[in-house]
Structure I
Amino acid sequence: MKVLFITTAYPSDHLPGAGVFHQTQAESIRDLGVDIEVVAPVPYSPKVLSRVSQKYKNYKKFPQGYEWNGIKIHRPRFVAIPGQLKWAQPHKRFAKAIQRYIEDQGIKFDIIHAHFAMPSGGAAAILSNTYKKPYVLTLHGSDVNVYPQYSNSAMNAFKFAVKNAGTVTAVSGALADKTQKLTGVKPEVLPIGVNMERFSGTDISEEEKISLRKHLNLPEDKKLLLFVGRIMNEKGIREMVSAIEQLDDRFRLVLVGDGPLKSELEGKEKIILTGQVANERVKDYLRAADIFLLPSYREGMPTVIIEALALKVPVLSSNVGGIPELFGEHKGLLIEPKSSEQIVNGVLEYTNKGRYGSEVIESLFERVTSNFDVTQNSKDLIQIYRNLL
């Protein structure tokens with residue numbers, strides 16, 4: 001059985017943190033004996049856009065083909081229009097670029113697995129019809145909660161991707177319920193999970209934490225609040241910045257990642273910007289932190305929270321998407337989005353009042369290791385592939 005993964009993001013040398021959850025799943029099913037190749041098309045960047053947009057300039061850095069941890073990654077070019085997921089749906093252009101590349105490279109496959117409804121899912125529907133191969137569609141969050149609401153064309157593209165799939169999975173129950181309301185199709189709930197061998201819940205001593213902070217060039221004598229992800233408004237970045245300014249000098253905010261708000265934060269005294277890092281290094285930052293923050297406005301089932309909980313790092317997160325499913329009986333620890341005050345209060349309750357104690361840590365550790373092990377969830381995914389074939 002050979003699987004063709006289709007997605008919009010996958011790690012590369014200059015963007016090692018892009019699409020790491022795709023990498024986690026791809027490597028897991030590969031390790032379980034499935035042959036897999038990844039196609040992650042790159043927007044074509046006309047010269048005029050390259051001159052005015054750093055994002056489009058960066059697209060030129062992608063090689064058309066490379067290997068990442070032993071998996072072949074293909075990056076064909078497709079014509080892109082700024083804001084296309086809102087108004088000018090790109091799935092036909094996406095599919096055309098993939099088909100041309102498949103035929104040029106002679107790529108063979110038995111089944112397609114598309115991540116995100118738009119544009120990957122729509123492209124998979126077209127390619128499935130062309131090659132008479134079934135496809136699985138995995139929904140992650142923004143493709144359900146955000147983009148379909150922008151326009152009629154976006155909603156139609158979403159429904160097209162969902163309704164033509166052989167099987168639809170969603171990374172959380174909340175996403176599955178919303179998809180059913182929008183399309184009439186009820187996805188199977190199947191989180192990607194994390195590599196529990198890598199993100200093990202071994203306790204870290206103070207000496208080890210200090211040594212790790214030295215290695216990462218982080219303050220050794222401060223309470224470190226860590227965020228990992230896109231540095232953008234929807235992740236609650238402005239609220240985190242406001243919170244760290246209100247907290248006393250014991251605290252520092254470490255932002256791991258890149259994004260449109262990064263340049264605004266450079267030089268701020270209590271904020272440490274690391275840039276984007278490879279997934280293999282995220283574990284070190286998590287283990288060096290005192291609290292992991294994710295006050296997003298919306299989410300699907302964020303992998304990095306699962307990683308933090310598996311490493312027994314206290315997590316202060318917003319009560320959105322699939323996150324309450326992760327916390328279960330402890331969802332009372334979650335805060336409402338768009339509130340720097342709740343971030344401040346949560347941090348102080350964790351730090352000064354011991355609200356996130358050892359019993360909570362162990363309970364959440366058991367919860368994620370039982371339900372979010374990528375190896376077990378990949379076995380379930382492979383069974384879905386077999387059923388479709």
Structure II
Amino acid sequence: MSLIENKKIAIVGGGPGGLTLARLLQMNGADVKVYERDLHKDARAQGATLDLHDESGLKALREAGLIAAFLANYRPGAELVRIIDKYATIIAEDQPTPEEEIGRPEIDRGPLQKILLESLQPGTVTWDCNFDTLSQQDRGWKLRFKNGTTAFADLVIAADGANSKLRPYVTPIKPFYSGIMVVEASVYNSETASPRMHKLLRGGKIFAFGDSKTLIVSSKGDGSLVFYTSFKAGEGWPKKSGIDFSNKALVLDWFKTEYDGWDAIWQELFENAAVPFVTRPIYCMPLDQTWEPLPNLTLLGDAAHLMPPFAGEGVNMAMLDALELSECLTGAGFDDLQSAIAAYETAMRARATEAAQESLDSGELLHSPGAISFMMNMGGQGSMPAEL
């Protein structure tokens with residue numbers, strides 16, 4: 001008898017990890033609902049293009065029967081990476097061969113979300129469900145949402161991201177600040193709005209380095225680009241800076257000062273960005289985190305193992321979490337749900353620790369005087385770092 005037979009399963013969070021898990025569980029006959037805080041699927045602008053890895057993100061899609069849909073929606077050519085110095089001089093570029101390309105294909109977040117949503121049974125996702133509280137009830141859980149609705153589940157999976165409201169029900173362990181701050185923005189219709197940068201980008205990614213600071217630019221299939229400045233700063237920098245990040249002129253003045261000596265082409269990004277700019281202090285869960293497994297509540301993705309984006313592992317780890325958790329819940333070999341959850345969490349924490357250490361190390365190298373040399377050495381060794 002399956003561990004999830006006649007069980008109601010609630011997944012809180014409709015990101016790639018949560019949706020992948022819902023798909024895999026439904027393929028095994030599970031009764032699954034996904035509760036997502038967004039009002040609808042298009043409520044939020046999607047971030048930069050994702051680099052899916054063969055051994056994790058793509059593996060999960062293969063097991064979910066979605067690789068054909070993925071291949072119909074990924075972006076050939078988006079794997080181009082240009083390494084550029086602060087003077088806008090192209091130091092090197094990495095363009096995979098067609099054979100290499102499929103091992104690390106790029107896809108925008110929007111199309112990936114669409115693929116996953118369309119793979120689910122109608123009514124699987126309930127929108128406008130911002131999680132509020134969880135209480136034990138009848139050997140299961142009562143979930144209450146901020147819109148006043150409630151739901152019951154025998155098993156709850158927290159897939160609600162970096163600021164997970166469900167994680168404290170599993171463990172009090174909190175993330176630590178990595179020391180790196182990101183300022184993010186988008187330029188829409190970049191070919192017209194920012195023609196020089198659009199030409200330099202060539203539909204791929206730019207990694208620019210100088211003075212132990214970075215500027216990463218990523219193209220998107222809708223004709224926009226997303227860019228991120230990142231630098232060492234205190235955790236409270238956004239408030240202490242006194243900058244109004246909805247004021248483009250003030251942010252541009254900050255950039256000219258903070259990135260003094262950088263070529264004027266980079267200013268084009270700030271001059272044409274949509275406001276407000278978003279500040280992101282970069283956090284990481286402790287590498288030695290552990291907790292006692294619960295019988296009917298677990299975590300995946302950033303809710304479980306938040307890490308910096310500088311190794312490109314975040315979404316890939318979340319989708320692999322979904323695959324491995326589904327295998328533990330639906331496979332043989334476990335006497336009860338708690339044993340299955342324990343096995344999943346033990347393996348998940350071990351591999352997440354390795355990925356987080358790599359992410360922390362990459363973050364330090366990308367914000368060091370030797371950043372360009374580091375990126376040059378990364379060329380031809382699989383995916384370039386950074387997944388923002």
**Asked** Thinking only about relative contact order in percent (Cα under 8 Å, 6 or more apart), which of I, II has the largest value?
**Response** II
**Asked** Taking FRET efficiency 1/(1 + (r/R0)^6) of positions 82 and 210 (r between Cβ atoms, R0 = 35 Å, to 0.05) for each of I, II, which is largest?
**Response** II
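Tell me which of I, II gives 0.90 when you compute FRET efficiency 1/(1 + (r/R0)^6) of positions 194 and 338 (r between Cβ atoms, R0 = 41 Å, to 0.05).
I
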**Request:** Using FRET efficiency 1/(1 + (r/R0)^6) of positions 2 and 42 (r between Cβ atoms, R0 = 30 Å, to 0.05), single out the structure from I, II with the greatest value.
**Result:** I
**Item:** distance in nm of label points 7 Å out along Cα→Cβ at positions 130 and 162 derived as 1.8 - corresponding label from I, II
**Value:** II
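Compare mean count of other Cβ atoms within 10 Å over residues 106-113 across structures I, II and report the one with the greatest value.
II
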**Message:** If helix-only ellipticity at 222 nm (-39500 (n - 2.57) for each DSSP H run of 4 or more, over all residues; to 500) computes to -9500, which of I, II did it come from?
**Reply:** II
**Request:** Supply the structure label, taken from I, II, corresponding to log10 I(q)/I(0) by the Debye sum over Cα atoms at q = 0.18 Å⁻¹, for residues 146-361 alone with the calculated value -1.21.
**Result:** II
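A short reminder: the numbers here are calculations on the coordinates, not readings from a lab. Just so it is clear, the structure is predicted and the values come from calculations on it, not from any experiment. Cβ atoms are built from the backbone, for glycine too; each structure is taken alone.
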